[in-house]
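Each structure below is given as structure tokens.
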Structure 1
Amino acid sequence: MKGKPWTVELEKRLRELVDSRDSLEVIASKIGKSRAAIKMKMRRLGLEVVVQKPTDSRTTTSNVVLPKELVSAEDALKMLVGALKMACTPGLSKVEVQRLQVVANLARIYSEKLQEYLDLRGLEQRLFELEGKYAELAKKAKGNRSSN
């Protein structure tokens, strides 16, 4: 069953509500149409609702500072060992244990990703070497053809 048609004013209001980052529920109630109708119209207009999760008091910054150099595999393993040693300390709070678990997981993942990165860099270097050799062989072949 079709609802009431969208007017230019309603479409404009929809865009304004999406721009103001209102939730889908809020938009639907303000416009007076179902969530399904709002979703369908948004798709047609190429709009997207950004759902914001409720914040709590335990937030972290989203500004991650990227290091200039990668941490060595040895340093990552040292962090892992440090977290493991700390985890053996009696009387740790639940929050401290969770933090140490995160550190240990991050160190483990970093070691895996670092190895993948190093493998790719090795392949890349080998590819550059082979391209250079190919270019030399192509020159030689071209020189041999022109001298015949």
Structure 2
Amino acid sequence: MKEIENHISTWIEKLSTTYIKLNGFSICPFAKKSQYKIIELIDEDINPILDSLDLIIYVLDYDYTFEQLTSIAKEYNTLYPHLVFLPDGKDRNTDINGIPTNNGKYNLLLCQDRSELQIARNKLAKTAYYTLWDKSYLKEILEQ
């Protein structure tokens, strides 16, 4: 688990770094301040309890495809409508204006409170943050 924690911690630092190519924004402007926990799953028994956390990062089976992760995210978004589950596939290369966004090593399912996430998205929508996003990637993320 220590290797996973180190990788995810490094990834969150990368998400929090500001980039000239992103007009001075970071990939995720709120990542640095997030309180999170990492849960490595043996099976798909997800029991999301955020308590005082901003984020739960579930580490899922290494052999899952991105399509399988997406299917799991859709299932849990239906089961828990007050939460948002976003898949981050190990092999799926995603970026914002050429800056990679995915963790690149593990299959992750990110769980956040829907209302809190929407508040953050609304704040970002009042800035130029979303202007550099690929339209299909932005739609995919915002429609979760």
Structure 3
Amino acid sequence: MPDRKLMPPINDETAPFWEGAARGELRMQQCTDTGRLVFPPRATSPFGQRREPTWVTVSGRGTIWSFVVPHPPLLPQFAEVAPYNVVLVELEEDPTVRLIGNLVEAPGGSIGQIDPASIEIGASVRAVFEEPEDGVAMLRWVLA
């Protein structure tokens, strides 16, 4: 499976996202003035006067906005699971917020199990979290 070097940094701004993921929750920042979701996590909201966003747990539901199937794998760390999918999901709470992940058949499933021909833009999905060996829970998606 991919190694930690491919992960985004875990720091003060992103830690609440990863802490939620470890509990199986999809957590996002929310502007305290406008209620809009803020992603990626940052120290200040780009939307309101009070600049420090709060953290909220969202439903984890969304729809596939786009997807790709890399051939051949672009990163050697993914060669053993190729071909695999990468989906871009727009969140139900705010379609302007889109998250990247992999579509799997069920929690714990391999990112290479899904037949790419079966993936449909607009399909309803929900977030699940996989826990790699290093203890960081990774976001994945299953059909809703």
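Distance in nm of label points 7 Å out along Cα→Cβ at positions 33 and 65 computed as 4.0: which structure among 1, 2, 3? Present the calculation step by step, with values, prior to reporting the outcome.
Numbers: 1: 4.8; 2: 4.0; 3: 2.3.
Here the read-out was taken from 2.
To which of 1, 2, 3 does the computed value -1500 (helix-only ellipticity at 222 nm (-39500 (n - 2.57) for each DSSP H run of 4 or more, over all residues; to 500)) belong? Kindly include the intermediate steps, with their values, before the conclusion.
Working: 1: -23500; 2: -10500; 3: -1500.
Only structure 3 yields this read-out.
No value in this document is a laboratory result; all are computed from the given coordinates. Computed from a predicted model, the values in this text were never measured in an experiment. Cβ atoms are built from the backbone, for glycine too; each structure is taken alone.
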